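Structures given as structure tokens follow.
No lab work stands behind these numbers, since they all come straight from the coordinates. Because the structure is predicted, anything quoted here is derived from the model rather than measured. Cβ atoms are built from the backbone, for glycine too; each structure is taken alone.
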Structure 1
């Protein structure tokens, strides 16, 4: 079984410090490949340099889905599972692999944290044309973007879809699943999720989400990575 991790980020001093930490750790599993994905002003649509994927475009909330899909398109067919995460989330690689081995190889859309919209959607997370949808999104279920897992066939379906980059990425993917795969959507609560924690290392966790100011994230990231894999 081969696994692809796509870690989405935008270039800034804080994220570049996180990138250095993540690069020191996320290449340590023989069957898991990791690429870091960001937008860049460039003539080519996609440029891959070692473990970096640069996607042509501007860093905006609505372009997160664009750079996710364009990076998937380049690499997905080599892998059984594709994991979409972000730079500030730590992944326990061995636990991730063990969890994925428990899943079927097809029709998988799951992850670490299932959310249901029960708050007002920020207007920056919707295109101008879709501002009127803000209240209709209430009740939508989706896997949080920190830890979305797709089987390869689901990425194939996604790439063949006519999905638009008009709603923030993880919510849009939930809406896509709801529309195109209602059986998966209706059973999201019943699929065993990978272990997800916030700010704390636990031996059986898969995804650890950092939630605080960036300087604290970097310090905690060092501590947690060293607990997972002492250097």
Structure 2
């Protein structure tokens, strides 16, 4: 956490970089290091750039341990979501890999605090606009270590069809995989209780159902915990 702009609470910067080109594929200011905030962050990245083969993260517990081996079961909601999207997950394997992202964070911290102060930023929306402008600037300037421009490397890979990015799935599949999962008991009157509210559902013989949850947005009640496809939906609600 860092005080990126004056506010009651400090803010956190999430930053994702393409390992080959050095392109900043996504940056997000968030209030806390939660699974849901990382889902929102990566969804924006996926929708703009596509689905990668592998995502490297640090060792934060919400990511779970390394899941490089196919026989290992996902150990976290994050790994379960990546598995559903057919993305491998690795904890940054070397000090050099960790150093790359730490260096970028240092660069952004050195510039962004001054930029946000100069712009007299006081809201998350305003801060995000400045952040995206800085990301675009960084992507189009020469990288000292390789003396090339990240955006140009990325474009060359696209033109040559040498990158490993896959097309982003339709929104319903992103909704399914980039979600939190819960279970609830079905009441005798065909309702479930969720976050202190009683919700009616379609008739089902199930005594326990699953919830596909997008916090502060919406949720779906389904007959069972899903894997690769949507199960029968018993109800959908906006929060």
Structure 3
């Protein structure tokens, strides 16, 4: 959950207010994380039930000064591999339902998000589904037009092409330009280094704030084996309703 002030309280003041009014042990809530964010604080607990109990307690005791937003888990996303040219975001759901009646899918069980083309010109469609629909479709092959396609999980951490960090888009970024290869103050196209100069800005920042538990940062932020990338993917999985 995110807790913000209805007035002008800073994150530190919000934390103090929560600690003064809420005793987690009395409502059987285990707080895993209490950290500052933009104009508020983020709280993580062990379960959905604990979040709901904490939500009720904060609203009852601090509701006049604080507002609470409980984060909902995102629906799973699936990727349909190598879809035909005549498949678009507008017709993918209807086509799947009509050509694959054995799947017993209902209208509205699939939400088409986007279609993208790889460097090898393969077209992949990304859809959003309910958890039970994912279980029904995952790793199955379906008929689409004149082709047979298969599903797989779509788990991608959003990367910023400006600062090379995760969880926001380039057009939203207000940070300094950082090269995804060497972490220098320039763009990817301007980088003149080689693999020996690779340095991941995300892992370097982790090491800066965790000096007793450092991780390897001698790689680019584009490396899919990057510990920070893997952690971002793991967080996506944790926040998805599987």
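Using P(r) over Cα pairs in 5 Å bins from 0, in percent as the calculated read-out, with 1, 6, 10, 12, 12, 12, 13, 13, 10, 7, 4, 1, 0 as its value, let me know the right label among 1, 2, 3.
On the way: 1: 1, 6, 14, 19, 21, 18, 13, 6, 1, 0, 0; 2: 1, 5, 12, 15, 16, 15, 13, 10, 6, 4, 2, 1, 0, 0; 3: 1, 6, 10, 12, 12, 12, 13, 13, 10, 7, 4, 1, 0.
Derived from 3, not from the others.
Identify the structure, out of 1, 2, 3, from whose coordinates Rg and Dmax of the Cα atoms in Å, for residues 132-219 alone was calculated to give 22.9, 67.
Numbers: 1: 15.4, 44; 2: 22.9, 67; 3: 18.9, 56.
Source structure: 2.
So if we calculate FRET efficiency 1/(1 + (r/R0)^6) of positions 60 and 164 (r between Cβ atoms, R0 = 30 Å, to 0.05) for every structure here (1, 2, 3), which label has the highest result?
Checked 1, 2, 3; max of FRET efficiency 1/(1 + (r/R0)^6) of positions 60 and 164 (r between Cβ atoms, R0 = 30 Å, to 0.05) sits with 1.
On Cα Rg over 2.2 N^0.38 Å, for residues 124-179 alone, which of the structures labelled 1, 2, 3 is highest?
On the way: 1: 1.16; 2: 1.55; 3: 1.66.
Biggest value here belongs to 3.
Compare distance in nm of label points 7 Å out along Cα→Cβ at positions 52 and 196 across structures 1, 2, 3 and report the one with the greatest value. Mind showing how you got there, number by number?
Values: 1: 3.0; 2: 3.9; 3: 5.9.
If we compare distance in nm of label points 7 Å out along Cα→Cβ at positions 52 and 196 over 1, 2, 3, the biggest value is for 3.
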